[in-house]
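Multiple structures are listed underneath, in structure tokens.
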Structure I
Amino acid sequence: MIIILKSEAAKEDADEILAQIEAAGLKPLYMPGSERVVLGAIGDERVLGQLHLDSHPMVESVKAILSPYKLVTRDVHPHDHVVELGHGVSIGGGTFTVIGGPCAIESLEQMRATAVKVKEAGGLALRGGAFKPRTSPYSFQGLGLEGLEILKQVSDELSMPSFTEVVEVADVEVVHDHASGFQVGARSMQNFRLLKALGETRKPVLLKRGMAAKIDDLLNAAEYILSGGNEDVILCERGITTFETATRNTLDLNAIPVLKKKSHLPVIVDPSHGIGIREFVIPMALAAVACGADGVIVETHIDPAKALSDGKQSLYPEQFADMVKRVRAVAEAVGKTCP
């Protein structure tokens, strides 16, 4: 429920209504605007109705939030949310942020060499997997804790924030201590216990869309995290499964403007998993900029031919540098800045 106060309402009036909402066992929200103070109440709609807030002398109007997700909508938060990653890097707010790195962390030398190339090219943040949920049990599963320690060392050396995937509730704490933010992979998008655990943290969460998930499914997954108190969620379109077999997935760029209209959360694109073929990654990254995304997360490797995971979709360092150069030109053309 959205409660819009009258222009003459004082802070004391807002506090009184917020206390009434909280006393009823609901979650109160305070959203001061330039012209009106807007309050929110999240919880059982039957209890909301019993409060009769539309009768309060300082309430101008009351509006129900009809969507199943309450906190991720622009109804509650009309302005774009900017997620701060650390080291002066952010996602959202009119900038276009490039995140790069290998699919899997294989060694300190491999991670460091790749990260140096990402930074030299203009990438602002790192990605690298320590825990790798793979389709086959015989594929490389990641270095685990050793990989996390490598990621933290390289991130600190280069002063670049980092994302790495978390796959289990039991790993949240150790990932929290080694990375700037959590990545929730497509397979884990509806692992609701994991989402609730991440909601209790205060580090950014990069939430990837599930392979067969609708847009509303992704937004409901984000709601789990926000409802726990963690507002720093980044939505990621990474391709969905369709009948098409020419590419690894079908990169649904339709989702970008739809998500931007429905939600205040920043939206980025993963063209590497979206198409799964190296030569097509850059064109789809450019398309992501043009359709309104706030950034891309791209797999790159110092030597993709020897990569232990996703080598055929990973860019060579020189390709990554070319992508960043071209992304900046498109970003400028559509009114975004690409630091």
Structure II
Amino acid sequence: MSSKRILVTGGSGFIGSALVKRLLREGASVRVLDDNSRGRPRRLADVEKDIEFVGGDIRNFDTVLAAARNMDEVHHLAYVNGTEFFYSQPELVLDVGVKGMIHVIDACRRHGIGTLILASSSEVYQTPPHIPTDETAPLVVPDPMNPRFSYGGGKIISELLAINYGRKFFDRVLIFRPHNVYGPDMGFEHVLPQFALRMKKAVAENPSGPVPFTIQGTGQETRSFCFVDDLVEGVIVMRAKGAHLNIYHVGTLEELSIADLARRVAAHAGRELDLKTSEKLAGSTDRRCPDISKLAALGYKPAVPLAQGLPPTIDWYWGHEHLAPKS
């Protein structure tokens, strides 16, 4: 990869910045395009002298065209993530998602860039037909009236655009679907950071006895959390060995309930929980665990179990509470 010039859109995001650092270690020359609306420059501070940073909006075609000039490949990660945004700003989610994908494809075609790697999502199949879920699961928008599906709908459109333009205009198009990626500085709009900060507050307010803690749903809903280093390793394996026009699930097989996740966060604080349940948000999924055998056949093997990745993640949020957006 040493001679490759790679543009990473959304490169100051959580996954994007981790990928940028890994690409640099692989010997690539990296340019980042991000408007830092949700990305954070601090994530790239330790490599800022090693990359070229272009500040700009993925929805502006001239910006994307300029950023893609002289590149050999594009890794497209720019998107609006975070569950709360799906509900509060669905039009923004779709605007960034669809325009961004079209602009990236058009810029690649204009400059003759033959390789495109797209970050998709497990949200494209929403409620999985089976667990673990492989790449053949049907893509579904269960209810277009539910703003939550702005995210999954935009990712479905992105996959369709990448695949169908890829048939004629690209040498290599690869798509990866991350599954519940976590780690320090992943943003504040996700379940793990929210659990960490709420737990810190609840422990302080209840210095003895079980800590009252309310979660959405029954607590039996499950997820399979993938540490960000494992996700990036999966992308690198896919990039090296993946087949043109193929989709790869990236994640772990370590499925656990949300109630168990809350208990693990509490245990890190040395406490037990008085767990309370509540109504879950419409459109949320009861179970999610990816089938990663397709990528595993290429050599992918997750190396960081939740027991190893969770403590530093919680500690980061407990130590950086001041960075959380003010409500």
Structure III
Amino acid sequence: MSNTELTLTLGPAADARRPLVLTPGEDLRGYVASHLGRAILFLITLTSVLAVALILLFVIVRSLGFLSGYSLVEFLAGLDWRPTADSPVFGSLAIVVGSLYVSFAALVFAVPVGILAAVFLSDVLSWRARNIVKPVVEILAAIPSVAYGFFAVLVLAPWMQKRFGFSTGTNALNAALILAFMALPTIISVAEDSISALGRELREASYSCGATRMETMLKVVIPAAHSGIIAAVVLGMMRAIGETMVVWMASGNATQIPHPWWDLSQSIRTMTATIAGEMGEAPEGSQHRSALFAIGVLLLFLTFSLNIISEYFLARAKKASGRA
């Protein structure tokens, strides 16, 4: 068979413009371009890492003046936060507890709804409808938090005060409900991706054993995707803990630990709301301003720990689905 017949039979090469044998100059240019592209991508990644590290270092350095001159035990275990008193007191325990309190309360509302919505999107809703509904759910995360805050103060707070007889509508329940709604897009999206990644084989094996759809979802699919679901819950909690405007506007900003603990009608105060509300009033170089940076250090380490936990469970979910 001649070369012409062989070309007609096999067709043109995938990239006929690229020679099979490169000249030394072309080989050198390809080598330089490949390593230059890697170097640029490495510098971009390194810049983002350095930016986060510098922010963390800046917050820690600005808090050292307070941490070196104030009792760390009193700061972490004290219940009173009175920075403008004649004898200032900086006890952050009630503020830290308030942040965790309202975040866990938000998860109580958001997690069941988020997991059920993720299962509905992945296994019940048709593929065409899912491609419409899921982007709409994810768009909810783009709504500004101040808009949620206005709704909480102007609509939800008066309604709760009138409907349930609360002394104030700006309380932990108000903030928790809004935070739950804000965390739902994150929980639904991550959980749905984890559930969909399991594939059809697991579901078909369950159906072949005589299980119903509900039994398959509750006893097979959700347990198999537990790592991704836990990661979704942790990411949703990070969304709630890091929120500022909603808790500042809707929580009541009372420095106290709710008693009894289950009474969500009481006002609380969070770390983010304390920083946002007092940073503008704290003089530069004062102990009050350094104390706010110390609260920022606590918040950074808390969110950093949650981020590590979420990455661990996301890695487990990818490994379980065979994508690692």
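A value of 4.1 was computed for distance in nm of label points 7 Å out along Cα→Cβ at positions 84 and 212; which of I, II, III is the source structure? Derived from the structure labelled I.
Hey, semi-axes √(5λ) of the Cα gyration tensor in Å derived from one of I, II, III reads 48, 32, 17; which structure? Computed on structure III. Work out the source of 9.9 here, i.e. which of I, II, III gives that when mean count of other Cβ atoms within 10 Å over residues 36-43 is computed. The read-out was computed on structure III.
Suppose you compute distance in nm of label points 7 Å out along Cα→Cβ at positions 68 and 284 for every structure in I, II, III: which one lands on 3.8? Derived from II, not from the others.
Only the coordinates and a few stated rules stand behind these numbers; no lab work does. This structure is a prediction, so every number in the text was calculated from the model and none was measured. Cβ atoms are built from the backbone, for glycine too; each structure is taken alone.
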